[in-house]
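Q: Alright, structures below, take your time with them.
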Structure P
Amino acid sequence: MIKTMLFIFVAFFMLFGYIKHIEKKSIFFPVKDTAITPLAINVPFQDVYIEVSANIRINGWFIPKDTAHYTILFFHGNAGNIGDRLEKILLLRRLNLNIFIVDYRGYGNSTGTPQEKGLYADAVAAYNYLINERNLKPGDIIVYGESLGGAVAVDLASRMEIGGIILEGTFSKARDMARELYPLLPEFLFTNLFDSYSKIKSIEKPKLFLHSETDEIVPFYLAKKLYQIAEKEKYFVKMTGNHNSAFLESEPVVKNAIESFLLRLGKELK
């Protein structure tokens with residue numbers, strides 16, 4: 001009996017350790033080298049460093065637009081760093097927006113190691129920078145979350161005052177994704193929650209969802225699941241293309257969707 005119990009304990013411990021390994025490897029893919037900056041596309045920017053805690057400092061780019069009313073606070077996906085989002089930066093800037101894009105801890109020039117609670121803390125630090133250092137009004141900040149960054153954006157928007165939120169290619173919660181990727185493993189063993197599903201109902205500001213029906217990484221139905229539980233005012237726009245290219249393949253659709261969203265925000269905030 002004791003040997004059996006010991007075997008079960010060891011087997012469970014090994015399974016848990018294996019799940020922790022694949023969980024970390026499947027969530028965070030940081031790249032430290034930021035080989036390209038907005039200057040490569042002739043866009044002026046300000047290099048910003050924010051002290052999150054005694055041992056954590058995150059890096060971001062503030063990209064101003066003289067005539068902008070709103071500022072996009074951009075949280076990217078789980079791979080690469082801010083240097084991989086120049087095409088999105090250029091499109092958003094053409095929409096007459098300031099952009100503040102940040103690297104989470106462990107990404108690019110940011111120090112530390114990525115983990116769920118740390119990403120949330122980084123987002124709050126970036127938001128506070130805009131409020132305290134840039135003197136922005138909360139209602140003029142639009143939080144933008146791409147893929148995993150959608151969970152970061154939802155967490156921030158559920159706690160802080162904002163003008164609106166845009167979610168691109170994101171999911172309902174991490175355990176829903178785990179069920180898709182590892183259907184034979186018990187989902188309760190996955191401890192990274194990234195649970196937008198339980199948080200989004202508390203966001204009263206307008207919400208724009210962008211998602212491709214042919215997204216091969218984040219299933220379309222998980223975006224719809226998140227959209228359906230969100231409170232109004234909310235909008236869902238379908239893109240075409242795969243997870244990483246849909247934004248650019250559907251550029252006219254995305255541009256029109258964001259422009260319309262900005263107009264609705266303007267009416268609501270008057």
Structure Q
Amino acid sequence: MTINVNKILRNNKSLLLAYDQGLEHGPRDLDNKSVDPKYIFDIALEGMYDGIIVQHGIAEKYYGSYFKEIPLIVKLNGKTSLTNIAPLSRQLCSVERAIKLGASAVGYTVYVGSPMEPEILHEFSKVVEVAHDYGLPVIGWMYARGPTIKNDLDKDILAYGARMGLELGADFLKLKYNHDPESYKWVVKCAGRSRVLISGGDKVEELAFLKEAEEVMKLGVSGMAIGRNIWQHEKPLALTAALHKIIHEGKAAQEAIKVYEDEAKKGK
């Protein structure tokens with residue numbers, strides 16, 4: 001079966017809008033605008049994102065005919081931050097249900113270094129097997145958490161997560177960036193033919209964010225999966241337009257910031 005990764009790629013690159021944080025973070029990241037999923041879907045549609053990432057409940061209630069132009073990525077597992085248990089995020093949605101909801105890809109968090117690793121790897125492997133039977137690409141959130149993890153941005157830890165994702169059959173790997181370009185080249189190399197997508201992380205100032213985007217795109221990654229840096233921003237579409245310049249057109253951050261400023265003046 002051919003895996004159709006091109007559904008969430010454009011010119012072999014991808015810019016994804018992530019809105020799956022509500023389950024794990026609760027409403028702490030949200031304001032009066034971003035608390036409404038329709039606001040996020042409107043950004044994804046007008047901003048021409050290559051995919052939007054949500055949990056199945058939001059997909060069912062908001063991914064109607066109006067938003068069908070946006071490739072849907074359903075996050076299959078999740079947990080809350082209210083418990084104090086070993087890092088474990090169990091599957092909450094089946095691949096088949098995600099397909100019925102219109103998914104172009106599915107995602108799953110693998111906690112690298114968790115004491116619950118046997119259960120996580122077994123469940124994720126089944127997700128990959130079933131999704132690939134349907135030709136659906138899988139994105140692995142390869143996040144290091146557990147008692148043995150002292151620094152989740154350590155080069156060797158990131159590289160181990162990248163290699164795990166490749167070995168387990170993930171088509172895309174959502175990885176954090178350690179702000180060390182030379183060491184990160186090894187992380188990307190360890191991912192092999194799995195495509196690396198950089199996690200957007202906490203909200204930062206525009207120029208610093210765009211400079212980071214330029215930096216990571218030069219390392220051979222396939223794109224970014226961004227949430228809070230977009231939908232917490234006052235001008236999300238202006239920042240989106242700037243990111244497109246870097247990710248899809250290979251422009252420098254300085255040129256992208258000019259695009260951001262021009263679009264922001266238009267009120268976007």
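Q: Give the label, chosen from P, Q, of the structure having the highest value of relative contact order in percent (Cα under 8 Å, 6 or more apart).
A: By relative contact order in percent (Cα under 8 Å, 6 or more apart), the leading structure of P, Q is Q.
Q: Taking 3.0 as the value of distance in nm of label points 7 Å out along Cα→Cβ at positions 130 and 162 derived from one of the structures shown (P, Q), identify that structure. Can you show the working numbers first?
A: Details: P: 0.8; Q: 3.0.
The correct label is Q.
Q: Taking 25.1 as the value of mean count of other Cβ atoms within 10 Å over residues 138-145 derived from one of the structures shown (P, Q), identify that structure. Please list the in-between numbers first.
A: Working: P: 22.6; Q: 25.1.
Source structure for this number: Q.
Q: Compute Rg/Rh (Cα atoms, Kirkwood Rh) for each of P, Q and report the one that scores greatest.
A: Working: P: 1.00; Q: 0.94.
Comparing P, Q, the top value of Rg/Rh (Cα atoms, Kirkwood Rh) belongs to P.
Q: Taking distance in nm of label points 7 Å out along Cα→Cβ at positions 90 and 114 as the criterion, which structure among P, Q has the greatest value? Before the final figure, lay out the partial values.
A: Numbers: P: 2.4; Q: 1.1.
The structure with the largest value is P.
Q: Which structure, out of P, Q, was mean count of other Cβ atoms within 10 Å over residues 122-129 calculated from, if the result is 21.4?
A: On the way: P: 21.4; Q: 17.1.
The correct label is P.
Q: Taking mean count of other Cβ atoms within 10 Å over residues 42-49 as the criterion, which structure among P, Q has the greatest value? Before the final figure, lay out the partial values.
A: Details: P: 12.6; Q: 19.5.
For this comparison of mean count of other Cβ atoms within 10 Å over residues 42-49, the top structure is Q.
Q: Work out the source of 24, 12, 5 here, i.e. which of P, Q gives that when semi-axes √(5λ) of the Cα gyration tensor in Å, for residues 106-153 alone is computed.
A: Checking each candidate, the match is Q.
Every number in this text was worked out from the coordinates using simple rules, so none of it is lab data. Computed from a prediction, not measured in an experiment: that's the story for all the values here. Cβ atoms are built from the backbone, for glycine too; each structure is taken alone.
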